[in-house]
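Have a look at these structures, which come just after this line.
We did not get these values from a lab; they are worked out from the coordinates using the rules stated. Quantities reported herein were computed from a predicted structural model and do not represent experimental measurements. Cβ atoms are built from the backbone, for glycine too; each structure is taken alone.
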Structure 1
């Protein structure tokens, strides 16, 4: 199963990308974005905290929440009990009607990745029902662990 790679902006493009999303490009925000960019798998807040061990936890949490609120990252519930965060694709607005894709959680390496080439079809709910969130996670063994 092939995954689609998010086109990675150069480090010099991160600042304008954040500004375009009305996010002030502080040093920490740029570093967190770069960290997420360099990792194929979605990351839990604890992974980000461990990577930036000398940084303030509150700053890291607020950075991720700002990114989520502005559509830079989306949250993934992969069934592990820990929310994970992955960068959104260019042009994504995280709308339930248009931007849903599969996620894959590997039971061996415990990584969760976005399968952005595999879109979830729109589901017509019965009258009176209103969807606020949808998440489809496939669990199994990833291509790196199956070798």
Structure 2
């Protein structure tokens, strides 16, 4: 069996952006719900998806559902989860700190598309439907070229 590793070159980087996995929806007033059973399964599936992507940084907002979405990946890669606030991101600084890295960013239906749009400097992606947790945005930067795409991973 041949395993390929998606390793960036020194001046290239890939940023993978996802929304948190499925959350508990029983209490609409709970602003920090946990993942539900399907969400914990999706978190494990994200870990498997990113297995061969040579991830070196993981960012999450400071919510149970986002942290628990990337916790299996972080534990598997022995990486610290870096907490960020979407209100405080300086996107050019983020891009500069990501050169030569493969990074995962987890956020929310209303923050991840905006994060991607800011990285690509274009108003391209709309908010994620509240029941969609399978979107994966991939932003690739190499030299001064930026490419992006949206795929779904179930």
Mean count of other Cβ atoms within 10 Å over residues 52-59 computed as 17.9: which structure among 1, 2?
2
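Please state which of the structures 1, 2 yields 32 when relative contact order in percent (Cα under 8 Å, 6 or more apart) is computed from it. The partial results should precede the final answer.
On the way: 1: 22; 2: 32.
Matching structure: 2.
Starting from the value -0.36, -0.92, -1.13, -1.23: which structure in 1, 2 was log10 I(q)/I(0) by the Debye sum over Cα atoms at q = 0.10, 0.16, 0.18, 0.19 Å⁻¹ calculated from? List each step's numbers first, then the result.
On the way: 1: -0.36, -0.92, -1.13, -1.23; 2: -0.33, -0.86, -1.10, -1.22.
Computing log10 I(q)/I(0) by the Debye sum over Cα atoms at q = 0.10, 0.16, 0.18, 0.19 Å⁻¹ on every structure in 1, 2 gives -0.36, -0.92, -1.13, -1.23 only for 1.
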Any idea which of 1, 2 comes out highest on distance in nm of label points 7 Å out along Cα→Cβ at positions 108 and 132?
1
